[in-house]
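Just so you know, all these numbers are worked out from the coordinates, no wet-lab data involved. Computed from a predicted model, the values in this text were never measured in an experiment. Cβ atoms are built from the backbone, for glycine too; each structure is taken alone.
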Structure 1
Amino acid sequence: MKELSLHLLDVAKNSTAAGARNVSITLEEGADGWLAVTIADDGRGMSPEFLAQAADPFTTTRTTRKVGLGLPLLRLTAEQTGGSLDIQSTQGVGTTLTARFQRRHLDCPPLGDLAGTVALLIQGSPEVELAYRHTTPRGEAALSTAELREILGGIPLSEPEVFAWIQEYLTEQEIETAVEAVPSTGIEGEII
């Protein structure tokens, strides 16, 4: 995938497909160039056997095809930057996925449209409680559907006007907290 936001969309959609009622997406960017992405849910979780093979492209819960590339591609993307992918899951409790990326690495894809991704997740699964937080050295962008529901009263989160507002609100926050363009690194990891 060309953008990290598309990986977030894929994993979060897997969470809702696994019956999650609560999904938390957290991005933490450090001044050192490291980005930690954590997606936690209270879905069905995975058995230890399935978890051991979850990042294998030939392991999938889909019945329409026998290949699942989301987690293998996410792992590959993280590892190409010197990072890692960790998945913790308990059947009947939920799953927590943490991916680490070195943003200064030449192979690290851009973040992409995080605001649009979060807005799309909310509109596509308005019954799910979603908490989003993106922390950078310059500040924080955050949104909680629980807080939105309280403010909006009975107005559904799937309404087009709500979708547009969410996207605009998060876009403004992301712009304010964006870290300057991250310089590329050489093969040895030195900034060039």
Structure 2
Amino acid sequence: MDIESILKQSLEDSPIVWKGEYAYFVNPLSDGVPRISPGLMDAVVDSVMEMVNWDNVDIILGIEAMGLPMATLLSSRTKKPMVVARKRSYGLKGEICVNQSTGYSKGEIYINDLNPGERVLILDDVLSTGGTILSIIEGVEKSNAIIESIIVIFEKGNGLQKVVDKTNIDIKSLIRVDMDGDKVVFQ
């Protein structure tokens, strides 16, 4: 079965919850519940492995929280180091803080241990409003590292296109979806 079919099935099995006026699918890959099956993780990682020229990547940046399981598996498979964009400060030398605003939350994201000139693969679970990815892009640019590639599992709504229009950075997704009330619609 191809990745799109696998992801469609996982979304069809996902409950929908509302956070204010924001419809939110609850999926193993974006929320950790229901439990994430090894087969689902392997399918995502296999697909991402094929989408990236790994010779051009020095480090993988996973975004807390649900970008981390896939980033961890990719790091293990590729033997590339991984750093984590966190929602908590450690106050380390060179720590970069950026403001984040999404459709359902606001806060800071902290990035540590990126070096100037390092080529970075950014990996996240969902891109909907673009708020998180825009913040991460800003942080990576502040570090003088180079964004080699950005991959998200779920592209929800038109946030990905807004980020591409604003930054001129190519962003890839494994599947594009939208919400129609309490239903996931595949694009």
Structure 3
Amino acid sequence: MFEEIKFPGQHENEKIILFLRRHWFIFLMRILLILISIVALVVIYVFFNSVNSNFRESAYYNLFLFGESLATLFIWNFFFILWLDYYLDAWIVTNERVINIEQRGFFTRKISELKLTKIQDVTSEIIGVIPTLFNYGNIHVQTAGEQEHFVFLQIPDPNYVKSVIVELQEKERLSEEKELGEIIRGNNKSGLSP
């Protein structure tokens, strides 16, 4: 399903099982905030023109246009930051590990990874009416050590994602145990004492 997606540092036989971003509804709500800001700018402009019919000839008109243009620039930058945050924040679940890619602002990116065998606990949570209706929530992936735990924020269908991670983790653990058993049996066959 995700064969066409490749990422730097991907191992040779590593297959992408899940590629996740925040739920589309989260981005839509942020876009609505931008649209409200644009409507507010238009309403302010119309208000000043309707209150004072000679507003275009006044000495403050150019200053007002400068302020509106500056506000539009900030709104555009805010939209761009929201888009970058939505598009570049990603969580990748492969058959070997979980990768957390977090974009912070324009120039900061944090990439963390966690082997499936290091996972101790996976918890999914859906809190609230809207997240329940749209089926999105958070997943917390915890390790036994002092390494940071991963939080998948506002992803679609967190219960399904949790079950996939737990299933992959169990398969990876059994595979590792089988390999270790074969190594031990191979060493015992070579004449080493148990």
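Among candidates 1, 2, 3, the computation of distance in nm of label points 7 Å out along Cα→Cβ at positions 51 and 179 that gave 2.1 used structure 2.
Rg and Dmax of the Cα atoms in Å computed as 17.0, 55: which structure among 1, 2, 3? Walk me through the intermediate numbers first.
Values: 1: 17.0, 55; 2: 15.8, 46; 3: 25.7, 101.
This figure was derived from 1.
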